[in-house]
Structure I
Amino acid sequence: MTDYKMEAAKAALQFIKPGQTIGVGAGSTIANLLSLLAADSDLSGSLTFATSSFKTSGLIMDHGFKLLGSANVKHIDIYFDGCDQFDAGLNALKCGGGIHTSEKIMAALAKQFILLGDAGKSVKNLDTTYPLVLEVLPTALHLVTQWLTKNIPNAKTTMRISTQKDGAVITENGNYLLDVYFAAIMPLDKMNAIKMVPGVVEHSLFYGVGIKSYHSRRRRHNYTYAPIIVSKQLPSLF
């Protein structure tokens, strides 16, 4: 059986050039990409890597790659990451890792942001399969939950709780994570605007992230799942 996450990682290699600074997120597709790069010591030895993921940092160091601390990153040539779901408009939800705030910072520092995945994550419209994850300042927890109850009464909001200790999951920024499950998906521009509620640091919707994609091929009534690459040329912040 074809490993489509590996195929997506292989497809990403064409974008990487010697001497670049490469940003990477988290997940199995990113792990595959790092393994492929490790097989080309000349290329990987010329690269500098940056990541906001604790687990990916460990993989980068295990491979012996040059790792730049995220606080010291000033420029990224390409930022690669995965997602849970993306739609025909190339909007994406990234909910699992809970590090979307730092991932968006990495993406904003990059000349090009490339989402890697397979067609199993592609939908016509984003749906309610995955929650919108909010990173929230502890002092604003009650404010944010009250705002959600008042303005989106049909949504179910739960605090992400740690399975390894008593209490809430705490982000690398010292904040809480709220998972917001919608009864029906709301317009994405309104969903994106939830970040304007005081105390919401960021959310897991990547709104308008892409301008092109390579779609899966279809044979009769069955889909052949080919690698999906969604990319956007991001304007420089500086």
Structure II
Amino acid sequence: MNNTPNEWFAKRQLGLFIHFGLYSIEAWHEQDQMRRRIPRKEYKKLAKTFNPSNFNADEILDFAEQVGMTYICITTKHHDGFCLWDTKETNYNIMNTPYRKDLIKELGTWYNKVKESFIDTTFASDLTSNNDVILTKTENTLYVHIPQPLKADAILLPPISQLPESATLLNTEETIQTSNDVLPMFWQENQHILRLRNLPTNLPSNCPLIIKLEFADLSSLTTSKPAIEFEG
């Protein structure tokens, strides 16, 4: 399929379109200024009270993902000319409001770092019995999605025992330590378990950790032993 705009849109199907700006303060739509014939001088005063303190980019992204949406479109600058990002082209922007934060940057920073774990991947949580994580995968790469806050600074992925060639925390691009020791809780089975160690516990709690594990051959992760039920 050619990647023309129409074909891209047809392939994506379900997405989230967000209208958000000064007009949201009084719960009107984006053509508020025109339809209510508000003089520009009066309309611009809304910027002095624009303070969406409850805006939560991660909740929006989580919701979109949970219901199967594959893209988001937001009115970064609509007919009224007000900009939701930090720009030097005009003073009529969000940095000159009580909110004083780049809202578009908030919405995109985390996702841009970890988006490879969502795009063109398949669900793979059946590879582990650890119900505290979600797995996605591509051909030879496994992504471990870890909700915050962390219960501990290590994650076990039974019955996976194979060590990856590399382990990277996409949030920060840090290398993650791995091991595959026989742990006390699995001593009866004498089973080596992949463990992700020394995970950072000081990152913002609203940003799930996503670890990229690269294997020489992901298909070799199958095990002859049944998965052990594991929680925690």
Structure III
Amino acid sequence: MKTEDPVKTRAEKKKTETAKIGKAKPDTIKNRPAETEKDLTNKKELALAVIERLKKAYPDADCTLEYDQAWKLLVSVRLAAQCTDARVNVVVEDLYTHYPDVNALADAPVEEIEKLVHPCGLGNSKARDISACMKMLRDTYGGQVPDDFDKLLELPGVGRKSANLIMGDVFGKPAIVTDTHCIRLCGRIGLTDGSKDPKKVEMALWKIIPPEEGNALCHRFVLHGREICTARTKPYCDKCCLQDICEKNL
């Protein structure tokens, strides 16, 4: 007996649904019914297909921030806000030459930290957060980065995205890092409802992505978002390994 490809079947059904939504009144779209178990199952199947294809496309995907100690990744993640990872990697070299460990950076005047991190933008707020974070690591955790998500969130300048990155990359625990690439791609592909809220996207992805796959998948989203599914130019859909299952193309 012939079996249906769940991803292809979903794609065909989505075409019909999209056509109907296109004719619907705005209030009809706004009040669409909540996600059903069937919707969730379809998204899980789609997620598995996305994971496997991106694994083949980016087998060696990893964090693009360079670090050799956990506390350094904390610093780099804070500096990476509204700044490229490439620039951060250059700036921290000089920063660590002056302040090579947690204690040295904790004792450093905020004004001196700001001078060194200024090329990353938002120098004052980033310097203050880095200083306060290093002081808390020194005074509360003996210079060590805690391997507990909630404790990471208590560190100055650390949000859910940063905490997830630390949990996944440093401690090898399940993590989903909802950066701008992840949020954009998940909305386009159809893994989420298009929400731009990082926490909502994270919670939605936890429901459909195997925990052991989350961290690596998010790194692959970054590479795919930079190379193919771009934000500032028209996406290169003709080169995309997800072209036939992506909601944007249905």
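Source structure of the calculated read-out (semi-axes √(5λ) of the Cα gyration tensor in Å, 45, 19, 14) within I, II, III: II.
Thinking of I, II, III, which structure, once distance in nm of label points 7 Å out along Cα→Cβ at positions 150 and 166 is computed, gives back 2.1?
Values: I: 3.4; II: 2.1; III: 1.6.
It must be structure II, since only it matches.
One of I, II, III was used to compute helix-only ellipticity at 222 nm (-39500 (n - 2.57) for each DSSP H run of 4 or more, over all residues; to 500), and the result was -7000. Which label is that? Of the structures listed, the value fits I.
If distance in nm of label points 7 Å out along Cα→Cβ at positions 86 and 102 computes to 0.5, which of I, II, III did it come from?
Working: I: 2.2; II: 0.5; III: 3.3.
Comparing all candidates, it corresponds to II.
Each value in this text was obtained by applying a stated rule to the coordinates, not by laboratory testing. Please read all numbers here as calculations on a predicted model, not as lab measurements. Cβ atoms are built from the backbone, for glycine too; each structure is taken alone.
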